[in-house]
Structure formats: structure tokens, C-alpha cells
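Listed after this line are the structures, all set down as C-alpha cells.
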Structure I
Amino acid sequence: MKEKAIIFGVTGQDGSYLAELLLEKGYYVVGVARRVSTSNTSRIDHLIGKEFFVLESGDVLDFSSVYNIMWKHHADEVYNLAAQSHVGVSFEQPSVTWDITAKGCLNILEGIVKLSKTPRFYQASSSEMFGDSFSLDDNQNAFQNESTMFNPQSPYAIAKLAAHKMTELYRKIHGLHASCGILFNHESERRGENFVTRKISKYIASFREFLDVAMHLNIEDPNLLSNYISSAAPKLHLGNLEACRDWGHAKDYVRAMWMMLQMEKPDTYVIATGQTHSVQDFVEEAFKHLDIGNYASFIRIDEKQFRPSEVPYLKGDYSKAKEKLGWIPEISFEDLVSTMVKYDIERLTNDKQPTYSV
């Protein structure tokens, strides 16, 4: 008989990759998505209609909705990926962020406790919970692992920490097989367009289209052409270029989620690449696809995009996951950026209407 899994938050980046992974492994997958007036299933449209994939309408804010879905499907595994996951938005919408990210997790945990068949549970925790806290190795290099103190710096991080601690508490007092993955930043071509990494990759695609048009303007003087490009090219508006993040690919990270629930005992694991890069590093890597080394004139620092409370440095130590799960990241930072940029270039190229015209 097939293993069955329920994914809350299936329409997001991670949910779509996890659904694909579980289907490949022979699972029957139940994806749960909140009913909305406009379609939000673009990441999983290719899965809808498959024999062993079912999309249920549900809302993690409604306990009866959560419980009824879990009672109906009697799953072996439940994954909670539902969240208001944009840190910047959480400052503008703290109550919504709290309700979806913290209360939603509690509703799922309470539902699991009341089921006659108790599924294994995965909670998507976040490196943002560390905030500006870090540990130091023998060489005084900063990092974060499972022992690093939490010091959240945003409503999102606080809500994630509440869900994280609630999961660990329910593991202790109810004996649930409930694991937490403290996931560091993970991106892909399916990342939401309001996240900085996707914003950069989309910009590179737009810039490339602009260059193609500029080359057909018959400006023979190289200096004049260069001046035209510098002045007329679209500008990339960013916030803190010095913020450092440990960026991996979402495909690698959903594999870790599944591996946690295959373990005999539940636990908490940091999932990361062990490398950190600044936002400026990401921009520089993306610009390599345009063969442009000096890109400073195309960048604009926008004070509105700075967070009220900044997280300056994240670098995860995934030693525990490597030792106990046998998990390691397989997709490099360079390949991640390349994949995202190439996707957005191809996507823009395939659009019927170009952004620029001569």
C-alpha cells in the first residue's frame, strides 16, 4: 500500500518541489491550498490531474478545516510548509504573519494529537530565528547550528520561533514524531518574485533584452553606445548589499525534509550549505551572464528596502544533518544563480510582447 503524505502550503516553492519528490518516491500526495479568488497553483499545475496527487482546499487558520483533511486522508506523514514567508512583508502585516505561521502550526499539531492514527510531522523552521546571533569556531569564524541561541529580528522570525518551539514541546509532551528543519535561505526559479534573489534574476533577463535592443540602434561610436546604455538601461533597486546569507537550492532542501521523517526518532536539524554570500555577491554572479564586470551604474540603493531590524550574517553548519541523515547539498551557489537567471531569460524570451522596442 502506498505511503500517503499531506503537504500544507503545497502551492509554494518548497511545496511544489516536495510534492514532486514524494510522487517520484511512490507516495500518494495530498496538497492543501487556501481557497482564493485568483488561481495560485502555477507551481503545481503540472501535477494536478495526476493519478496519485489530490489538491484539497483548506486553511491552516481554521482548525476544523485542518483536522477534517487529516482525518479524511489518514496520512503517514504531514508537512507544514504554510507560512507568510516574506520577512519584509511581516513588518507591514505582523498579525497575518503570526496567525498563518504560528497559529497555523499549532492547529496542525492539535489536529494530529486528536487523530487515532498519528502521522509523522515536519515543521519548516527558519534560519531567520537566529537573527543577529551566531556561534564562533576555534578560528573565530561565525556560524549558526542547532546550539546557537535564537534572537529573532522580525515578526516573521518570531512567529517561526513560536511554531518551532511548539513543535518541540508537542514532541516532548505528546510523544509525536515531530521534526524541525531549520532551513537557511533556499531559492530556485520558482521563488516568489518579491524575494531579492528572484528580483535580481528577473532584472538580468530584462537587462539582457534591453542590450539586444540597444545593439540595433546603429550607434557606431563605442563611447556613445556605452553612455546610452548607462543612462537608459533599467536600474536594479536593492536594499542592504552587505547582508550575508547561506543560499542553497530548494530541491536539495525538500530532500532533507523527507529524510528527517524517515528517521527512527524525531529531531531538529540545521539545513544549509555551509557557505555565505552577500547580496552583492549574488548580483555579481548574476551579471556574469551579461559579461558585464562594472555594473555599479545599474544599481540603485533604496532605503525603503532596508529592514527596520537587520539580520547581517547567516552561515549554517549542517554537520548534524550530514552525520545523522546522510544529507549534503548538491547544487552550488553558482549553479543556483545560473539556473535562476537562465530561467528568467528564457521566460522573457518566450513572452509574446517584448518589454522594449526600438
Structure II
Amino acid sequence: MIKIKQLRDFLGVLVDKNIRLSVMIWGPPGVGKSSVVAQVAKSADLSLIDLRLSQLAPTDLRGLPVAIAGDGSGQGRSVWYPPEFLPAAGRGILLLDEINMAMPAMQGIAQQLILDRRVGNYVVPEGWFIWAAGNRKEDRASVFEMPAPLANRFVHLEVSPDFDAFKEYAIGAGYDEQIIAFLAFRPVLLHKPDPQSPNWPSPRTWEMASSLRRAGLAIGPAVGAGAASEFQAFLKVYAELPNIELILSGNATNVKFPEELSARYAITIGLAVRNHSRDSALNAFRWLASNASAEWVQLFGTDCIRNMRSSGQMGVLAKMVKDEPALQKFVKDYRDLIGL
């Protein structure tokens, strides 16, 4: 079992070193399997074709037979015309998603594509990786047993939910600040399947919830009533927070760090999400260093630095470190944690 970040790193190495092994990614619904593949493709400037095999018929992948003229002997022939959605050139990742939800006949066609890198007259271009993804039986998904010859051709990776990776992505993608803060306080709700309900918390549904929040709508239809109820209670804490903008402006001389645990998560994440300049980041860091214990300074610093790195602000970060001795010590102490 590996975390989502480890999956991303593993796939990234395969791409960087051009190791074209077939990979099967296992994991529960909504954990972010296909999203990670998309991130890897984007970072490597690769094309991505995401095929949901459970929604295709064998002829959709193999193509259709087309009759061609005979040689006059009365013996006609036909050729298979491949579908237009399969790659014809270039470099990229062909993701066969929901592979074990596809009917056995469909898996048989996919097996040809994976084992031989061809099906019918179609041949996968050299520059393309072929990966697959699917849910497990214990995830209550309607899956079929994967044939042993097909399974034996894969490198198998089973992934689990990873809040740190979700938070890093969510901050960079501009998810709703209060949702990120809430999940930092209640990470167990990042992924919590509910057999009795069609809507339950997962990284996928929290992304939906963020969109609903920005539209002024309730998040219960995305994450379920239980998680939504806890989130509403958390919002009451948010309403009592110290003025975050005052802290970011450097004018929070008499503002104290909250005592209540959920409020501590809320303000620390809020500062990491809202700071958009070198000065505001330094002001937030100095305020936390003066008012909070080391664990909260570490939480803010890690999120802030990762966000600046992902947004291409390493030059700004270098200037911050140069101007702030306490930040120099933080970077030195937590270099491995923050990836510098």
C-alpha cells in the first residue's frame, strides 16, 4: 500500500527514465488515481488519453471491419479500422481506467493492447506509456476478476488516501480555504465511504464541495449529511478567528494565537492559503513564530513553501529566507519535510 504522493513520484520516475512497463493502479473510488496520472502527464508535457473501459464495447477499442475489393477470384477481404481516439503519434500516457469493471470480452481486447501494444491492425506508437486503473472488490465496485495472464503483465500499485498530498494540491488549485482547514482538523473525513449513502467524503467529492461552496450552495449533496454537519459546526469556529488580513499586513501586535484546537488549524491554514506575497508570508511566519508553538509554525511553513514552489516563486522564497534568520533556521531544520 502506498500513498498518493508516492504513486506520483513512482510514475514520474517511470516517465523520466522512459521505463514503459504496464502499471495497474488499485484503489478505492475517489481517491485520486486518474488525477495523479493527469498530473504526471502535465508535468512531463505528455498527452493523456483516459479511456473508461467499462463504458466501451469490444468493437469500440478494436475498431470496425471494413470490406475491401477482392483480387477477382471471388475472395473478398476486410481490414480493421482503429478508433480515432487511440494515439497515432507523439508521446503520452494511455490510461485504461476502470479496466476491471469492463466485461470479460472487453478485458480480452485490452489484454492484447497491453501485452502486445497492438490490437488488430493498430499499433501503439513508441512514445506512449500504457497504464491502467481500477477499484478493488472490497470497495463495493462491480468488478470482474482480472485474468491471470493479464494481471501478471502489470506492475501493481495499491494506493490509499493521503491528506498531505491532497492539501498540497488543494492549496495550489485554489480550493475553498475553509474546506482545506476543516480537513486539516478532521483528516479522517478526507475519505470515509458510507455503504448506506450514495454521497460520502472522498478527495473527489471534496473537490465538488469546494465548487459548491464557491457557488454559495450546500456541500451535503457532495460529501453526505454527516460530513456536511461537522463542516457547518467548524464554520462557527471560523467566524470567531482573529483577523487574518491584519496578521498578513504585519499589524497584529496584540493578536493572540487561539486556544481551541480547531481554531488553531483554521487560522494556520488560512494564513497559508491567503498569503500571496513575500511580505505577507513573512508577516504570517513572524506572527506564528512569536505566538504559537513549533508544530504550528512547521505546519504553516511547510504549506507556504510548498505552495510557493509549485507556483514558481522560488526566487521570492530565496529572498524571504535571506531576509529572515528564523526562516533560515526553519528551512535548515525541516529541509527534508518541505522538499528543499
Can you say which of I, II returns 57 when percent of Cα pairs over 15 Å apart, for residues 92-163 alone is computed?
II
With FRET efficiency 1/(1 + (r/R0)^6) of positions 108 and 268 (r between Cβ atoms, R0 = 41 Å, to 0.05) computed for every candidate in I, II, 0.20 is reproduced by structure II
When I, II are compared on mean count of other Cβ atoms within 10 Å over residues 116-123, the highest value belongs to I
Mean count of other Cβ atoms within 10 Å over residues 180-187 was computed and gave 21.9; which structure, I, II, did it come from?
II
Of the structures labelled I, II, which one yields -11500 when helix-only ellipticity at 222 nm (-39500 (n - 2.57) for each DSSP H run of 4 or more, over all residues; to 500) is computed from its coordinates?
I
Compute Kirkwood radius over Cα pairs in Å for each of I, II and report the one that scores greatest.
II
Winner on mean count of other Cβ atoms within 10 Å over residues 4-11 once structures I, II are ranked, highest first:
I
The highest value of distance in nm of label points 7 Å out along Cα→Cβ at positions 196 and 308 among the shown structures I, II is in II
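A short reminder: the numbers here are calculations on the coordinates, not readings from a lab. Here the structure is a predicted model, which is why all the values come from computation and not from measurement. Cβ atoms are built from the backbone, for glycine too; each structure is taken alone.
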